[in-house]
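The following blocks contain the structures, represented as structure tokens.
Each value in this text was obtained by applying a stated rule to the coordinates, not by laboratory testing. None of these values were measured; they are calculated from a predicted model. Cβ atoms are built from the backbone, for glycine too; each structure is taken alone.
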Structure 1
Amino acid sequence: MPVPPYTYWPIVERPRIEWPEGKTFAFYIGLNIEHFRVGVPSTSTIGLTAGLPVDPPNHGWRDYSTRVGIWRMIDLFDRLGLRASVLLNAEVCEQYPQIVAAGVERDWAWLGHGLTNSELWTGMDVEEERTALRSIAGTITGATGSAPRGWLGPGLTETAHTAELLAELGFTYTLDWAADDQPFPLTLDSGARMASVPYSIEVNDIPAFLDRGLSADTFRQMIVDHFDLLHRESAKWPGHVFGLALHPFLSGQPSRHRYLEEALEHIAGRDDVWYTTSDEIAAWYHEHHYDEAVRALAGGG
């Protein structure tokens, strides 16, 4: 498989993409629901203790996600009529079944997101990775009642074989290659169908708060500005997608929740926007636009 698994294709040269009912802009929430193992360094807010075998401040901070933050965010999504596209660590299914049950009740989409976010998706040979992906898909299917169609690696990591193996196992899209504002076909040696669906690294609460140290108010404004520009541009380049990346141990904190609420209130309720899930975006793209995109990339118009 080539790395990256796609060819250069400027947005000004592509066929027109339209979403259901002729809408030209789609919005979804990429909600990261993750399990972190005790004693394994991972995403942290306090560097002093991050490498210790017993790390109460960081582990407890991450656990806030599933104990409190997610439930606060669910209330907000329910009020605004927004469903989530869940980036799901398979270990969540056993550790936090109440969250899975709440998502099933709300018809959320479920994407594979590794086993745990305490490990990056790397260092495996092909057979090890195939076995791991098959196990994760089976766990998610058993817990949610639906087989995952999408994938986001922990930390957006992949091996050189991930996309090929995902296609082999029935996945249809990945969010890892955040190279665009529109879906596009990936180029696999096998010729299998696999799409990239937009997911934001820029408008993502982990880099915003932890890497750049931005305030919650600034992040709110980033969400609004990102949405407004893509909304305006979609008249010229229809098919734009905004995948807002959220983590409940960050955006579910009381001090930040007000600003997320304000941003989503700005976004929600517009007649010309398709409020959907990444699963539905990928399915529509595969059915209505994928083949035309492949022909255009091959020079066939």
Structure 2
Amino acid sequence: MRALDYTKVEEILVDFIKDGFKKAGFTKAVIGMSGGIDSSVSANLAVKALGKENVYGILMPYKKVKGSAVTDIKDAEKICKHLGMPFHVQDITGVVDSMVDVLDSNVSFDGRTNGNDSSYKLRVGNVCARVRMMVLFDFSSANKSLVLGTENLTESASEFRFNKKGENVGYGGFGYFTMFGDSASSIEPIINLYKTEVFEFARHLGLPEFVIKKAPSARLWDGHNDEREMGITYADADEILFYMNEEKWEREHFEKVEFDMVKVDKVIELKNKGAFKSNIPIILKNNKFKDCILYEMI
């Protein structure tokens, strides 16, 4: 892994936010505060860049997930108060449950009801993520502000680039996010930092220890844990991703230095699985139509 000068990182990212908002013609930001490390760091940077009065936190509990409704809300409130930024609690339970009713009535391609299939829990979690983003973008529209993103490099989608062995060798991470949900934003301050670096950066910024020690979770369901769902720790994943991204290593390079190949294969599997998310929407390149042109207007 790399060692970063977090004083310089802070300066670069604060300037990035200032410049991004200035060019876009905005002075205010809205951010979904989850009580986790990523939103806490992004909000902290925005406060430094825009002023605490110009960064508004939205806390969006889904009451049927206990961790979301209790633990995460309390933690998010503590972070907002620590940063001195205004915040608002918007319960999304009613909206999500209305959408869940639609999920329950959905049918599969062969006509079977799939409201309680094996993916149901994840589908409900994705609804939560997308409803939250709807709330954030509506709030940003109503208040002439930009939605501040919270995506890190580990969880970003790798570029869609495979070698002959079927390994995704594109730069990036696992695509560990809900498309058009928690990945949707107007500006992404920490997407160039690996997850373990986000934790180190949080210490540099002086964020409370409880958020640094908190187990990462998108809280899509009760008991949800990011590392358990991925099947690998962020520390192990980031070390392998670093060599893949920065040193252009492929599987054979790890074999030569006797890396734990079970972990390497897990990272390759996750990169491959989430790669399509960096290629959405899939579009046909415009130059494909060159041979179709009969004549051009002059």
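For distance in nm of label points 7 Å out along Cα→Cβ at positions 105 and 137, the calculated result is 3.0, so let me know which of 1, 2 that is.
1
Out of 1, 2, which one gives 20 for relative contact order in percent (Cα under 8 Å, 6 or more apart) as computed from the coordinates?
2
A value of -11500 was computed for helix-only ellipticity at 222 nm (-39500 (n - 2.57) for each DSSP H run of 4 or more, over all residues; to 500); which of 1, 2 is the source structure? Could the numbers behind the result be given before it?
Numbers: 1: -11500; 2: -14000.
Answer by label: 1.
Here log10 I(q)/I(0) by the Debye sum over Cα atoms at q = 0.10, 0.14, 0.17 Å⁻¹ was calculated and came to -0.53, -1.07, -1.56; which of the structures 1, 2 was it taken from?
On the way: 1: -0.53, -1.07, -1.56; 2: -0.61, -1.11, -1.45.
For log10 I(q)/I(0) by the Debye sum over Cα atoms at q = 0.10, 0.14, 0.17 Å⁻¹, the value -0.53, -1.07, -1.56 is produced by structure 1.
Computing volume of the Cα convex hull per residue in Å³, for residues 9-56 alone for each of 1, 2, which one ends up highest?
When volume of the Cα convex hull per residue in Å³, for residues 9-56 alone is calculated for 1, 2, structure 1 comes out on top.
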